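Have a look at these structures, which come just after this line.
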Structure I
Amino acid sequence: MSEVETPQVVNLSQASVGSVNAELVRASNSHIRHLQAEEADLSHSAVVSGRVGNLKARQTFVGAVQAQQAELTQAMVGGVRAENITLTGRVGFVSATNVRAGEVFSAGAVASAKVEAPQVRTGVLIARQVNGNVETWLDARSAALFGAAAGAAVGLILLAGKLLFGKK
């Protein structure tokens, strides 16, 4: 793996690099272990981790990224934290002030002040305002019932353990 450090612009095509630190990064069919840039435009690439001001990623895999603005199109993302996110594709975890999806988007968990999407499929959704249809695997009521049931089950197990194995 080679190291690339350039203060202005880095263009990568069919490259594999350990670290990129630049004002502007353009990457196509490339692998970047750590990306730090003011602006990044990625296509058919993979980034393990990054910190970017303005991120545009198309058909790209991103492990974890922190950005001011993120536009993710048909991307697979492990986790993203940003002020504003526009996306289509699959995301493990989203933390943002505003999330906007033009199509159906799937996420393991979403935490945002505002979510706008025609269709959202998520495990857990925490949002102040939601515009669109949402399918959650666990909503607030289900989470409360699950928590109460899990607490009661743990309590009964501890009580049974104390009764069976406690000192007499």
Structure II
Amino acid sequence: MYSGKDVFRKKLIAFCNYRERCQKEFIDKMWELKIPREWQDELILEFIQENILNEERFARALVRGKFRINAWGKTKIRMLLKSHGITEPLLSMALQEIDEDEYLNAAVRLYRKKFAELKGGFTYENKNKCRNYLQQRGFDHDIIRQAEAGMHSEDGALEE
């Protein structure tokens, strides 16, 4: 026969096995399941010791996914990680998952894609629309300027 704690443990294991989770999501799930407060700290510690719950692994996976799949910039990813309660040192380490050349080329690719959707050629208004688009995606001003410069290169890579 299972105790109440074992039932909760199985539900939390299933929750964590679906995808990487941070401690904040884990705690929210425990509150949702109405797990007694005296068991919560014990379960968190147990899951961390068993490496089921790992904030570094969560942060790295989130950075890789949001950059490669959603084409988000570092600023937007940083804000998402902060909203998940990831600490600054861990946040900085996770953002190192993004290769700088790949990051710049992604910005150029997004700039070109947005520019191709616009009519009217190289107007000030169209350049601003492209800049705003990249800013909304989380790219900073320096990268956007470099992407604008890379817009004119033949192969899509940035010119040195």
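Bear in mind these aren't lab numbers, they're just calculated from the coordinates by the rules spelled out. Computed from a predicted structure; not experimentally measured. Cβ atoms are built from the backbone, for glycine too; each structure is taken alone.
Thinking only about relative contact order in percent (Cα under 8 Å, 6 or more apart), which of I, II has the largest value?
Top value of relative contact order in percent (Cα under 8 Å, 6 or more apart), among I, II, belongs to structure II.
If helix-only ellipticity at 222 nm (-39500 (n - 2.57) for each DSSP H run of 4 or more, over all residues; to 500) is computed to be -5500, which of I, II is the source?
Going label by label, the one that fits is I.
Compute mean count of other Cβ atoms within 10 Å over residues 49-56 for each of I, II and report the one that scores greatest.
With respect to mean count of other Cβ atoms within 10 Å over residues 49-56, the highest-scoring structure among I, II is I.
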